[in-house]
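Each in structure tokens, the structures are laid out below.
Bear in mind these aren't lab numbers, they're just calculated from the coordinates by the rules spelled out. The model shown is predicted, which means the values in this text are computed figures rather than measured ones. Cβ atoms are built from the backbone, for glycine too; each structure is taken alone.
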Structure 1
Amino acid sequence: MTLTCPAPAKLNLFLHVVGRREDGYHLLQTLFRFIDFGDMLRFTLREDGAVRRTSEIEGVPPEQDLCVRAAHLLQRECSCKLGADIALEKRIPMGGGLGGGSSDAATTLLALNRLWNLGLTRERLMQLGLLLGADVPVFVFGENAFAEGVGERLQAYLLPDAWYVVLFPPAHVATAQIFARPELTRNTISLKIRALSLQDTRNDLQPVVCGLYPEVARHLGWLGKFAQARMTGSGACVFAEFSGEEQARAVLEQLPPDMRGIV
């Protein structure tokens, strides 16, 4: 039996750092939006209990791959004797702030829960996902969401349809490095979801990343000529919202030859 499942990318429409826990983890508020772009995964049932990644991913050995780790986590949780071959068609750039690894892990949890007939609830899968990374639960949740805490406290948030231009600066941002920088704003005032206005928001990580990665600043500057441009997550990808497909594609057609992007 084989399952083929998408793993969508996300945008952080804003990202505020509102505090820090005693264990060093930063407290965040963010608005996650899923977009029609992502990776594709194929899971094939194995009876021998082995978990094999059949696709080569540069710089990511199988034992460090979040998909493989998610599969092993499920096996331990349920004492499952089944295994799977996992084929990954990678489109989301790594280190880009689009949540590629987290989305792949969440898709693995959801798909293998079904393929192995484990019967775990979505809530339990979200709890397991948090063990793999702070962004994994929202991908298991599967809806646009307002998130708090380290990203695990989620409330569904209804957003109107929109078109985005997303650019891929040639930089791999180290998230831990950004959160460790002394100049990072860590005391943004918390927002209430019912009073949320995107006009009053920003990405607190963006100034720090732009100072360390000039390519991110350059891409933001170019896209910002057409609409309000913002970085997603800890970067490096940047995006801007447009009122329609025609407008967004017209902007993308003007992209300089040394830049990459999608609508």
Structure 2
Amino acid sequence: MADQTKYTTKLHNKRILIIGASSGLGYGVAEGVLEHGAKIAIASSNPTRIASAASSLAASYPSKSSNIHSFTVDLANHSTIEANLAKLFDDVVAAIGGADKKLDHVVYTAGDSLALTKIADLNIEAVLKAGSLRFFAPLLLAKFIPTCVVASPLSSYTITSGGVGEKPAPDWSIVASYCGGHHAMVRNLAVDLKPVRVNGVAPGAVDTELWNLGEEEKKKMFEVLGAKLLTGRVGRVEDVVESYLGILRDANMDGTMVRTDGGHTIV
């Protein structure tokens, strides 16, 4: 008699779109859901990098290579965000949507270099640019959920925020404002998109490619940052991804921002 699989098969054959999956947390989420048997569409703005990510995933999971599809989408231009999202959803649904032409989960991890700005240097262009990928795009994406995602608490939309929304830091006012807004976005979208669940993940410092530093410089910075955390180290992608997987599988979690920051917020 075979063992029961009450918990390990919740994502089996689920159709999942991950935006921002060419590297970092998005790539890690792609790995995680593939290991749970999902069919995935990964998307990013750089066609070369997203194609490389798809090839890398296929090499790591050869038996699941047919479950991997990649797409290019530019969400940095205000005037084309909606049109580009519409095309992306059309293409993804056609590729993995199945008979009902729907998806089961959408995960948004796209981001660019953090806009650290001194108050004296604030201007509207900097504020708007910083919000394109991290705030405007995930908010506008919500309009496609009712038509493209199965209307069920088993379905979800997950965005990515950051710990600075709860713990201020010098020169982070632009980023912190958007991160703080993510908390309200998650709660209100959960109401507007019910029964599809809407949640967020707020990571602290995580070892990803977004840190535009040399290896030695990054190592030293992480040692300094890690020493300030209760865990004694900065986050690792494979650990933080567990928060995303938990959200996808917990049909009772809705309107929640999950914090995974090594205890940074409380020290």
Looking at distance in nm of label points 7 Å out along Cα→Cβ at positions 107 and 155, point out which structure of 1, 2 has the largest value. 1
Figure out for me which of the structures 1, 2 the number 3.7 belongs to, where distance in nm of label points 7 Å out along Cα→Cβ at positions 3 and 235 was derived from the coordinates. 1
Work out distance in nm of label points 7 Å out along Cα→Cβ at positions 27 and 219 for each of structures 1, 2, then name the structure with the largest result. 1
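Comparing relative contact order in percent (Cα under 8 Å, 6 or more apart) across 1, 2, which is largest?
1
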Tell me which of 1, 2 gives 1.6 when you compute distance in nm of label points 7 Å out along Cα→Cβ at positions 211 and 243. 2
Of the structures 1, 2, report the one carrying the highest value of Cα Rg over 2.2 N^0.38 Å, for residues 11-66 alone. 1
Value -12000 of helix-only ellipticity at 222 nm (-39500 (n - 2.57) for each DSSP H run of 4 or more, over all residues; to 500) was derived from the coordinates of, among 1, 2, structure 2
